[in-house]
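Heads up, there are several structures right after this.
Each value in this text was obtained by applying a stated rule to the coordinates, not by laboratory testing. Fair warning: this is a prediction, and the values are worked out from it, not measured in the lab. Cβ atoms are built from the backbone, for glycine too; each structure is taken alone.
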Structure 1
Amino acid sequence: MSNQTLYDLVVIGGGPAGYAAAIRAGQLGKKVACVEQERPGGTCLNWGCIPSKALLKSAELFNKIQHCDEFGISISGAKYDFGKIIQRSRGVSDTMAKGIEFLFKKNKVDYVKGVGQISVPGMVEVVDGPDKGRILSAEKILVTTGCKPRQLPDLAVDGERVMTSRQALEMKEQPKSIVIVGAGAIGAEFAYFLNAFGTKVTLVEMQDQLLPVEDKDIAALVGKEFKKQGIDCRISTAVEHIKVSGKSVKMELVKGDAREAVTADAVLVAIGVVANTEQLLSSKVKLTTDRGYIQVDDNYESSIPGIYAAGDIIGPPWLAHVATYEAIQAVQGMFGHGTPERVTNFPGCTYCVPQVASIGKTEKALKDEGIDYKVGKFPFMASGKAVASGTSEGFVKMLVDPEHGEILGAHIVGGEATEMIAEYGLGMKLEATAAEIHNTIHAHPTMSEAMMEAAASVFGEAIHI
């Protein structure tokens, strides 16, 4: 019996891009296999988005308990079990991974366990893992291997003193102190989580603001709130000479000409990601790449016909929801179901407290590009629902084309920001104007009223400010 099977599509990688692509192909009646070396769900579900949100929910709940007197409730002696908090997050990931396996079966997707390598165009060989030796012939191949955390040179990750986000998600013990290098979404989220449980957190960012991709006003408010929470935030600062010494890590924080020696229990490196192409291609397959990322055309096809790529492996913005969208577009296009769309507008979210969500251009980007705009802004302190909920920090900010009212960008910081951004995303997709958002009745009292009021603010017509 041959170990070779012919498929319409073989997907290499089972993360948000890969599993979505495989399921969509199954829905289209195609014979499809998904090769994944760990568990379905990839980094996002197993070592990123999902388990980290479980940790953040524990932190948020514990923080609310600490401040429940504000709501007329008294609780004394509240304690936490760090091990159980980590264990719960792993359990959430396990549940979701099993859900993906069920969806594979439902849609007749063959789940192949191991490392998939494109040996020649049209053929994938499993070169490692439980299904090592299997050969999958394919009309089309979709690469969705994603990214892995970028590491600092000459600094070995040991999972105890030196961590990336992956090791941090299964910490055996809570560090008493930690330096987090990089204040993007991952760094900010871990800073909030660990600080909420009493770890002394120093958050270091080389750029001149926390959350460097976000609007400056948003980043400034996050910095202000983090400092209130007790997080030591350092911007325009580099970390040098990191050395593990016994049960601590020593380093220097450098800002301009000033140098400061710092010692902590651990260091978390959150400085971005690199393309995950290890063992992906045999010596016979040469794909065009840029900094390791696979280059694709408007149909998500690589430089070799029949080999496609989508998700983080084709470059930024490195977001799970963007990866899913791209992969589904690629599959539908390759099988003749419409013309694929490349991603232009997408929401970005950070799930610390206060939450951050944005879509479209920042003010700086509009200024740099010489684009005229008007600003509409509404503070949550003027929202009845926000004040009643104890989440009055933050605001909604709209950037609008002054001539036609087109939404150029939207930025939210505060409670439920990550849920609310979808309204502006839909508005931009449908080419809605600020006036149309303003004239859409929003239920009262809700947090989303702030989005209507921000739109009204563009015209100087906001009622509650």
Structure 2
Amino acid sequence: MNARMPVSLLASCLAMGAAPALADTPTLQAAIGDPDHFTLSGNVRARYEWLDGQARAGLNQSDEQFAVRTIVAAEYTAGRFRIGGELYDSRAYLGKAGSSISTSDVNALELVQAYVGADLGAPLGPGSKGSLQLGRFTLNLGSRRLVASDDYRNATSGYTGLRLDLKGRDGTAGTFVYTLPQVRLPDDLPSLLDNDVHWDKESFDLRLWGGVLAKPKALGKATAELSFFRLQERDSPSRPTRNRDLRTVAVRVIRDPEAGKVDFEIEGAYQFGKVRASLAANAPLLDVGAGFVHADLGYSFPGKAGLRLSLEYDYVSGDGRGAKYRRFDTLFGMRRADFGPAGIYSTIGRANISTPGIRAEIAPSKRWDAFASYRAMWLASRSDAFSTTGVRDPAGASGSFAGHQVEGRVRYWLVPRFLRAEVNALWLAKGRFLQVAPNAPPTGDTRYLSTALTVSF
């Protein structure tokens, strides 16, 4: 760990150590007198992660990380107009050569959000609503499988551009964006290990645009969504890329959980366009044809336990031996809600996987909740790397069964609305593919544990 403890780490340690005595301490909003047109809030999360039996290729057998994330957000409203900002300070410690530390863990002192917004009144007629936002902002759109700001990750995704939200009188809503995704910096290992501060970069070399349309009660009580996103990427002098030009169309139908009722979600996406075969400037362009399907069927039992049981299935295409490139690109989608923790685990993601699963969730009170899940995992394509492990057998001779994953999480408010504890645990029992593929780490089964405390103020 660096000898100089950053302000965010010192503040989190003091706040957590003094939590019981500070239970009645006012929030930042109350401390400034709770003005009508100005909001101020923040939180600090300190998390320790431990992993043994690494499943990803090219990394140390065991790994650990102490990650601290500090967020401070402010917004001022004047009539129909608003101006706001959000500062993230994401730092990670205990990393070393061979660790998995990346820009998903470290992004020190970054103004991820800095925007102006306007209420557009009723642009589609009486009963409608609209708003426009310009600047830097975070995004969570639709199912969040394509565009998201993943909260489990220590460093979030930011976007610079414009956002238009429209809602009709019947509840039909649309969100449309044209953005330059922020490239998190620094991205070299020495700078990441030192938690160096560099301003993130946005440019027209990386563009994301599109939108989501949602109609409530389209099928009974189920909401129907249609989304389209285009990602356009090109080389810059300091950053070679695969020149992705990807169009992704997705359709989703979802009925939200309700006590004593069956709920469901099904989403399918198809991705097409062009991608370069490698980072080399003269590499050939490949036609893309990829996709995913997510299906979830659940039931919420009546009663105080808030118990919900669900069956899940995910299929995400992987690349094969044909002329088309078939590995799905999840763009800026989240992984935690569907597949497992990010952080130093980050083993299972939305790529080359076929996996049924079962999940149990409980929420007996506002103070605590928990879930446990199991999934069996196969490769969608035997010759591509399994999910996000980097483990691959180009010959396809190592089979397709990757293993069994069991995980659970418990969250509890030690001091309601002020201090929350969280524990995540996971076991990956490696199947034949993760044991015998040519570059599979000979490390045995994977075990992962994380503990976290979050102070909100």
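A few notes on this one:
- Taking distance in nm of label points 7 Å out along Cα→Cβ at positions 231 and 423 as the criterion, the top-ranked structure out of 1, 2 is 2, with the highest value.
- Value 5.3, calculated as distance in nm of label points 7 Å out along Cα→Cβ at positions 87 and 399, assigned to which of 1, 2: 2
- Structure from which 7.6 was derived, mean count of other Cβ atoms within 10 Å over residues 71-78, options 1, 2: 1
- Per FRET efficiency 1/(1 + (r/R0)^6) of positions 191 and 263 (r between Cβ atoms, R0 = 35 Å, to 0.05), the highest-valued of structures 1, 2: 1
- Computed -1500 for helix-only ellipticity at 222 nm (-39500 (n - 2.57) for each DSSP H run of 4 or more, over all residues; to 500) - originating structure among 1, 2: 2
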